[in-house]
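None of the figures in this text is laboratory data; all of them are computed from the coordinates on show. Keep in mind that this is a model prediction, so the values were computed, not measured. Cβ atoms are built from the backbone, for glycine too; each structure is taken alone.
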Structure 1
Amino acid sequence: MTSTAAARDSLEGLALGDAFGERWFPLFWPGQDPYELIRARRTPEDPAWRWTDDTAMALAVYRVLALHGAAHQDRLAEAFAEAYLDDAYRGYGYGMHQLLPKLAQDPSSWRTESRNLFDGTGSLGNGAAMRVAPLGAWFHEDLDEVAEQAALSAEVTHAHPEAVAGAVAVALAAALAARSRNRPAPQAAAFLAEVADRTPSGPVGDGLREAAALPADTGARRAAAVLGNGARIRASDTVPFALWSAARNLDSLADALWATAEGLGDVDTTCAITGGTVAARTGTSAVPGSWLARREPLPGWLADA
């Protein structure tokens, strides 16, 4: 398996998870309980599942890797800004609405502007983690390189160490998933522990260790209650649960997405993280064909990337 193939599979799974997860926000189910519908495995009937900023930014990461072979930070800043200007209504968060128009004017300004967000602390949100799985799959043969490139990719928009750690963790998980392809799936607790051991110390790594220690019979809703479901939009509130769900379902992308959706919260982002991780191992061929048919197509330039 080439790095490009693994990254493309991860990107496809990320986009599917993003679009699938987006359908579970309550506004799409007036008067109904999304959790009960998810438990009943009721596939959303909407004919078009539109993906969000998670996929838009992941596409930017993939394009920079395809063109430059690395997370070239100025090129990433330019690509993120271009994606934003192309469609700013993909669900971008407050910080990106502040940052990305500035990067469109001067991509190199990310060095100061990303650190100036949120009173100079930088963003600790989950945006760097949600887009990074294809990068982990791209560099899967070298885990040290995965961690380094993930950190570089995060810093362009998310300067806070917590957000950087979240991106590193997701990239490592996707890399480990890609490395396990065509072999038995790693045991979930061991998989999570390895990611935690390679993740910078702090709340994200602590959450991953807590995820690894959850009893084997823990349900997704309980895991989300313990680990967080992204409702706080922080990396530490998002990554541990999404990777717990991925680790428990490394052989089935569909099962992984259903389990992640049960956690609700920031469900497009948790499903994007889970989808990008699991698909680095499985691809998307085994998911229901109707899901892929309904998901908004990815841009045509991917065929030549």
Structure 2
Amino acid sequence: MILQLDMRELTDRARAAFVGMAIGDALGATVEFMTAAEIAAQHGVFKEISGGGWLRLQPGQVTDDTEMALCIARAVNKAQGWSREAIAQEFAVWLKSRPVDCGDTCRKGIRSFMLHGTLEVPYNTWDGGNGAVMRMLPAALLSLPDTELMKKYALEQARITHHQHLSDAACICLGSLLHLILRGFSKARLRREVDGLVARFPSFAFEPYRGLAGAYVADTMQTVFHHFFRGRSFEECLVGTVNQGGDADTTGAITGMLAGAYYGMEAIPRRWLKKMDKKLLTELEQHAERLVLASPAGRAGAGNVQV
């Protein structure tokens, strides 16, 4: 298949995806582990980046969602290409830095690498958390527009910490959605991709929406899908997502990367951008551009790319 891709549009969408991810993380972290009813009682509609929450964050501070995605991007940059070992090493450096938050399954997998050099943990049906899917963006950008390469990268980064069928499926589906968005497809086409996932794995069904937004990967993705497809702007998608509470930094980060890529940088509210650390935003945008340039699309100079 021959695809016509525009490099400027690709890099713009990629930058918005990375920035959107961080904004969703920072916004959602404030209301993480609250219920939708508790958020409504305390905030009405929560829509400002204000810090605080159970982690007592500064306004605009991000958590493990953004930090682990950055680990992958930094590893690719240092290794000048994809390397599971380089990614695991970056995860280890990050864990040693005593991050503000780290999920139990991520911690266990990273420690296994640190102690034994393990690059793929054994299959565990109980490891169905969202810790692998939340950091998928660099794998999607670096593989663009090669679906098979994306699947390889998706599973290799995921299984450093998570080896479970729903986690795998969520990573691949999110990668596919990001590829489609970056190539300019409509929400109708994206919805068909998600319908295919639901047909294969009914646990991801989100109609009728049950309001579950916890760390279980099926609940996480149900919330992301519901609010991404329902929303009509970057802000509407993200505000709807984080007001469900639960694992709101992760649902916010995933919705943020999808909505950022879909609606673009111009759609991200300036009041949110102003709350974010400028050095962080600069690094995110630089990695986005580097990953796209290093992808099959970037190496071909976009234009006509065969996949």
Output 27 (relative contact order in percent (Cα under 8 Å, 6 or more apart), calculated) maps, among 1, 2, to structure 1
Structure with the greatest value (metric mean count of other Cβ atoms within 10 Å over residues 128-135, set 1, 2): 1
Compare distance in nm of label points 7 Å out along Cα→Cβ at positions 72 and 224 across structures 1, 2 and report the one with the greatest value. 1
Structure responsible for 3.6, with distance in nm of label points 7 Å out along Cα→Cβ at positions 56 and 240 calculated and labels 1, 2 on offer: 2
Of the structures labelled 1, 2, one was used to calculate percent of Cα pairs over 23 Å apart, for residues 48-143 alone, giving 27. Name it. 2
